[in-house]
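What follows is calculated from the coordinates using simple rules that are stated; it is not laboratory data. Everything quoted here is computed from the prediction, not taken from an experiment. Cβ atoms are built from the backbone, for glycine too; each structure is taken alone.
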Structure P
Amino acid sequence: MRMTKTVEEADLGDPDLYTTLDRHTRWRALAANDAMVWSEPGSSPNGFWSVFSHRACAAVLAPAAPFTSEYGMMIGFDRDHPDTSGGRMMVVSEQQQHRRLRRLVGPLLSRAAAQALAERVRTEVGSVLDQALDGGVCDVAPAIGSRVPAAVVCDILGVPAEDQDLLIELTNHAFGGADEWFDGMTPRQAHTEILVYFHELIAGRRERPGADLVSTLVADDSLTIDDVLLNCDNVLIGGNETTRHAITGAVHALATVPGLLSDLRDGSADVDTVVEEVLRWTSPAMHVLRVTTGEVTVNGRHLLPGTPVVAWLPAANRDPAVFDDPDAFRPGRKPNRHITFGHGVHHCLGSALARIELSVVLRVLAERVSQVELVREPTWLRAIAVQGYRELPVRFTGR
């Protein structure tokens with residue numbers, strides 16, 4: 001007879017743990033108990049600690065906390081097995097290098113830049129609805145979720161329209177590669193293909209610069225070609241893969257939360273407040289890893305330098321100590337102190353862009369759709385980097 005491991009015995013880096021909504025039950029209990037769990041070597045060569053409560057996750061990610069992302073930000077990396085991008089790619093750099101990269105990338109992902117891209121979002125959603133309204137089943141995950149953020153990020157990077165479908169497919173594999181849906185290409189192979197593509201794009205921008213992010217990075221003499229490549233990869237995947245699942249989750253909420261669609265249409269529900277609840281409820285980025293840089297006490301446990309600690313963001317965002325009725329989607333939830341975009345100096349630089357994309361998606365759907373019907377329950381990716389929708393089949397009825 002096969003024995004089922006308890007959470008305390010399981011390898012929390014096993015993607016099979018996250019393919020059903022049972023994950024929320026586990027996370028809620030762990031957050032409520034302010035638990036700290038050790039995972040033995042397996043998905044990570046040396047094992048890792050995990051924290052789940054809102055308080056503990058925010059403490060690990062706090063600006064002054066003795067932790068670093070330079071060894072890597074996902075399960076599998078640690079001080080002895082570092083990410084080779086450490087110190088070069090924005091998301092896994094610290095201090096001066098991190099600040100320099102944020103100054104370069106920030107203006108192209110700012111709220112002002114995002115507002116200018118809002119019309120592109122409206123066009124993308126509108127084109128999907130033109131085909132889906134009053135028709136058959138629309139699987140939102142690929143049809144809307146993947147199209148909208150990828151189109152926007154490709155515009156920011158300067159990727160030509162004719163190449164955007166290729167980049168969307170590669171990012172699917174890069175972050176969904178553990179799922180059988182993406183058989184045929186591993187995440188590592190997908191990242192390699194992405195880097196090959198951007199190497200060619202960079203060569204073109206060195207000769208013919210434009211007003212895009214690739215041109216901005218190429219123009220900075222402090223960055224090598226490899227540095228530019230890595231940060232293009234970072235922006236492409238960071239701006240695409242998490243936002244796509246938040247957008248899919250927004251449609252999921254419209255299909256399952258009574259009155260939400262009509263309340264958005266008549267103004268009873270504030271769009272910006274609903275966006276924050278979508279971000280909390282979906283919480284697409286599943287975890288972030290940090291490694292201690294000095295001795296530190298976490299949840300009463302003394303940790304030595306070089307200890308990997310994982311903060312589980314969806315658990316923090318449904319911590320019953322912070323959020324009333326945390327599993328419920330509450331359109332008017334205030335305050336809403338979610339940490340979907342992280343916390344501290346590594347707070348997601350694309351947060352303004354994601355919020356505007358979501359608000360435009362919600363507004364367009366409210367304008368053009370009278371009903372969103374869930375055809376069957378969603379299925380979920382077998383992944384640990386993102387809490388992602390594999391399929392979300394719905395029917396849209398036009399107004």
Structure Q
Amino acid sequence: MDLANPDLYTTEARFEMWREHMSKNARIWSEPGISPNGFWSVFSHQDCSAVLSPKAPFTSEHGMMIGFDAENSDNSGGRMLVVSDGAWHSALKRLIGPFLSRLRAPELNAVLEREVKEIINRMKSQETTDVALEVGPRLPAAIVCEVIGVPLSDRENLIELTNHAFGGEESSFDKMSPAQAHAEILFYFHELVMEREEKPGDDLVSALLADGRLDVDDVVINCDNVLIGGNETTRHSITGVFHILQSFPDVLDRIHDDPDIIDLAVEEVVRWTSPAMHVLRVATEDCVVGDQRISKGEPVVAWLSAANRDERVFADPHAFRLDRKPNRHLGFGTGPHHCLGAALARIELRSLLVQLADQARSVRPASDPKWMRSNLIQGYSGLGVSVDWR
């Protein structure tokens with residue numbers, strides 16, 4: 001079975017496939033296909049955590065998704081945050097981290113409150129809303145563009161480009177190929193960097209330029225990393241909030257009646273939606289995962305969305321439980337590459353849930369969820385809802 005086949009992930013049958021693999025503690029080899037040289041897959045919470053451990057003999061510098069390996073490396077390897085390790089990875093985290101941390105949150109509160117208010121007002125004016133298209137992309141894009149320093153007038157264009165860049169094989173995103181969309185994003189950031197060289201600000205682009213260790217191309221690719229990391233996954237968790245509220249009708253009232261459980265709710269949203277479906281690592285030496293021998297240079301894919309439904313770690317894993325504590329999900333990864341934007345994602349989800357619990361009685365389905373055809377993002381291409389407002 002080629003587990004890179006995106007058709008495997010377009011229905012909820014994927015959860016049963018993952019359950020079967022986890023029940024057998026499977027470590028599966030996919031022959032060359034979509035991945036040029038094949039790859040190993042692990043699914044359990046234990047195996048995924050082991051592969052991503054800071055002491056594990058694996059590297060991300062060849063690439064972090066299916067298709068890359070030791071012989072087919074990402075051109076950004078060793079330069080971009082998500083595909084670098086060691087001292088340079090630590091240096092980039094120190095540069096980028098403050099712009100994505102809770103310490104910066106007060107500066108973003110005005111933007112966050114404005115966007116959530118606009119989203120809710122727009123939904124109130126509509127009988128039904130496709131939240132995958134009209135809500136999910138807007139909030140994270142507004143926040144991450146504010147961090148990077150993207151002018152408000154350019155944000156719609158960048159949202160559109162990220163749709164195409166990470167839309168999998170979706171026919172609704174067929175105006176350009178993912179490669180073309182990525183090229184357009186990089187071209188945009190190159191122009192923005194040129195502007196900041198002439199007129200610095202207090203944004204991420206200006207901070208990366210001022211450091212002096214990054215050339216223009218390094219600044220461009222790391223802005224691309226922040227844009228994609230801050231937008232493409234969180235948007236599906238935000239859309240997933242509405243899927244959760246229609247599937248588990250008591251959640252809204254419980255948050256409304258007991259606001260202190262909001263942080264537990266946020267963590268459970270991240271676990272239940274788990275948008276980052278997989279990450280890839282390449283073995284730096286011969287090693288063993290469980291009882292499976294892995295040779296130096298072989299890629300191993302950790303299926304995070306599977307691990308987050310591992311019933312040995314999460315009782316009743318397909319349910320949304322507000323009493324799930326501890327919640328050791330891998331929705332933000334783990335180890336040195338734990339998501340640097342996790343704090344911002346949590347703040348965005350918290351703000352949306354608080355406002356919805358305050359203003360909405362219930363969320364009802366207006367259409368069945370449509371899943372993206374992608375092996376990388378567990379996300380929605382469509383989710384129609386109607387809301388009964390308080």
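Here mean count of other Cβ atoms within 10 Å over residues 41-48 was calculated and came to 16.8; which of the structures P, Q was it taken from? It was calculated from structure P. I have 14.2 for mean count of other Cβ atoms within 10 Å over residues 217-224, calculated from one of the structures P, Q. Which structure is it? Value 14.2 for mean count of other Cβ atoms within 10 Å over residues 217-224 corresponds to P out of P, Q. Here Rg and Dmax of the Cα atoms in Å has been calculated and equals 20.6, 65, so which of P, Q was it run on? The read-out comes from structure P.
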